[in-house]
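Participant: See the structures that follow.
Just so you know, all these numbers are worked out from the coordinates, no wet-lab data involved. Please read these numbers as outputs of a predicted model, since none were measured by experiment. Cβ atoms are built from the backbone, for glycine too; each structure is taken alone.
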Structure 1
């Protein structure tokens, strides 16, 4: 699952990103409303988390613009203002949830899971051949065997499964899994595809992850 966090307080953003990546989410951070609007308008996310007090464009206005642009991605708003009027306004302009700072991280995670369950209703799991991935429970199974993946491996597999039968370039994979601002090495995609193959393909048939020479990868059932 890919999350956009729009938060200008660096320590808060670092804390939230670290906690979410440990829970297998891919997180990209925008530090102001202008960047948040650009990123949300030009890439697909499963959830957007907005701080209310932002430079350039505040969270309320940003939420309003996203909804007026017909972006239906679930939005959670974060604020230090614990006022009913503020919460009502946020929900009325299109936010799906509203959480006051400081918050307990376990509650934060539970709210995220709830929003993602609602947005993926009817899509509780992804399945290709005998490979199954549950994006909410963060579980992967091949046949009757549960497969343990690191959070990056999980995010990569989910991305490939959501693009089943479609060739995805290394560049697209990198941008979606590691993010535009990542300093990861240029061959990181190939390295992680290799890790993934060892876990989900090596001891099973049919092979599902295929290399498209000089382009990228595709996940498909050729049996």
Structure 2
């Protein structure tokens, strides 16, 4: 199958995403000429990559929104039988050696400026190919949501600048977490230690807590309280 061209604007992107609603992952994979893996243990990013192909995403692994020309990021949300997120959502990597930027110019803020959320069934008793895609939502943070994100980001960034990376855990942050982000625990990156020295540590990522994304979905869809 020929590659899907990138969408020209948000209207076209949203129309494409809405056409996916109700499709199974198996149906979509067949349309794109892809095989469905038996499970996601060795194919963790498969669902997101499949939907990126279907919608015409262009960024791949570049430091840019998935739909570069229109500045929209795609985030698939694994949801349970109630339609609520099952897990936190990865946003982007943490700049371990260059954490001195301000919130307005941060990569995290730019990644979350405009997001296409796409829920996908993720119940383990449903075979991967039979899991269905839900209704798309095009979202930007409200002032209150951005205030929550900014507060967590600034508190976490301050700890990074103080060399407290190794003391930061998933418990820190009301809506935003910093957690290890590496397929292999042997992957190492330089960071700033407690005495200002360079240390080697595992890469970290910013994650949105499931409660934050659940609140977004509840505001736009009829879901359990």
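Participant: Taking -12000 as the value of helix-only ellipticity at 222 nm (-39500 (n - 2.57) for each DSSP H run of 4 or more, over all residues; to 500) derived from one of the structures shown (1, 2), identify that structure.
Facilitator: 1
Participant: Comparing structures 1, 2 by distance in nm of label points 7 Å out along Cα→Cβ at positions 52 and 204, which one has the largest value? The partial results should precede the final answer.
Facilitator: Details: 1: 4.5; 2: 2.4.
Structure 1 comes out on top.
Participant: If you work out relative contact order in percent (Cα under 8 Å, 6 or more apart) for 1, 2, which one comes out largest?
Facilitator: 2
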